[in-house]
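These notes open a run of structures that come right after.
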Structure P
Amino acid sequence: MYKTVGVTGAGYMMLDNMSNSFRSFTHVFWSGGHMDNNGNVIDVAKTRAVQVANSLNGKTLEMTRLGIYLEKIGAPSEAWTIASQNFASQVPYYGSAHAVLYYPGMSEYGVWLTTELPELARRFVEVIIGG
């Protein structure tokens, strides 16, 4: 993280990891959006994932200190990939997580399929799809 967004981003990642080791929460992942007629990205799944997270007293990556910081600075995709890997690795082995997926807007090369889901599978996490 330090190499992509500097010491502040790395510090936020460390703070999130430390606080999550003392207090667990439901991790909510999302994937999929689409472009409107003006070329703006509409984050269909992200919007719903925030609602799901709030209803479960959980968090999406964007609701963490690191996620808030990465959005604020317009971080590059490499930083988001690292943050996503880290967020998925916080889910306990044999635990559970939620995922809100908007299939028409998903990419086979997206972070959910290439980074987060494989990490969750490696940890034997039950993924509850929907929202």
Structure Q
Amino acid sequence: METAKKILNVSVDYLRKRQEGVVVINPAEHFEPGMDADDIMYMWEIVQRSGLIDMWRFQTVDDIEKAFELMDEKIPPEWIGKDATYSTGCTMEMKIALEVQKERHEMQIIGPSWEKFLRRKEYGVGKLYDRALGDI
């Protein structure tokens, strides 16, 4: 979990430095001790459905690789090839993003295709990790 927050914070900081006149909202920055994932997702869903988001970005493999590059760290095996589609929370976010986009057609969704998020419903729901071959 700590690595995931670190990657997200590095990625968001990078975007804020590279993009002019853009407000980047990072839900992880609003995580308070005592909150659980449901609390942050409920709070974030209010923002998501507000109609104030013009561009909704989901982390790609390239984003995660760039974050490790910026941290000057090698990518650990459990993060190789990962993107937002490996997150149960992001799977819910994509569902919400698609619902919002039906009402606000001009809202842009950036990241892995929505179809890739569908596989997350099949396994691993509620787990904070994916199984590796070494675990079998």
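Rg and Dmax of the Cα atoms in Å, for residues 59-98 alone computed as 11.7, 35: which structure among P, Q? Don't skip to the end; give the middle numbers.
On the way: P: 10.9, 34; Q: 11.7, 35.
Label of the originating structure: Q.
Out of P, Q, which structure matches 30 when relative contact order in percent (Cα under 8 Å, 6 or more apart) is calculated? List each step's numbers first, then the result.
On the way: P: 30; Q: 26.
Answer by label: P.
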Candidates P, Q; log10 I(q)/I(0) by the Debye sum over Cα atoms at q = 0.10, 0.12, 0.17, 0.18 Å⁻¹ computed = -0.30, -0.44, -0.90, -1.02; producing structure is P
Output 13.1 (mean count of other Cβ atoms within 10 Å over residues 75-82, calculated) maps, among P, Q, to structure Q
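Read-outs: derived from the displayed coordinates by stated rules, not from any lab. Treat the numbers as computed from the prediction; the structure is a model and nothing was measured. Cβ atoms are built from the backbone, for glycine too; each structure is taken alone.
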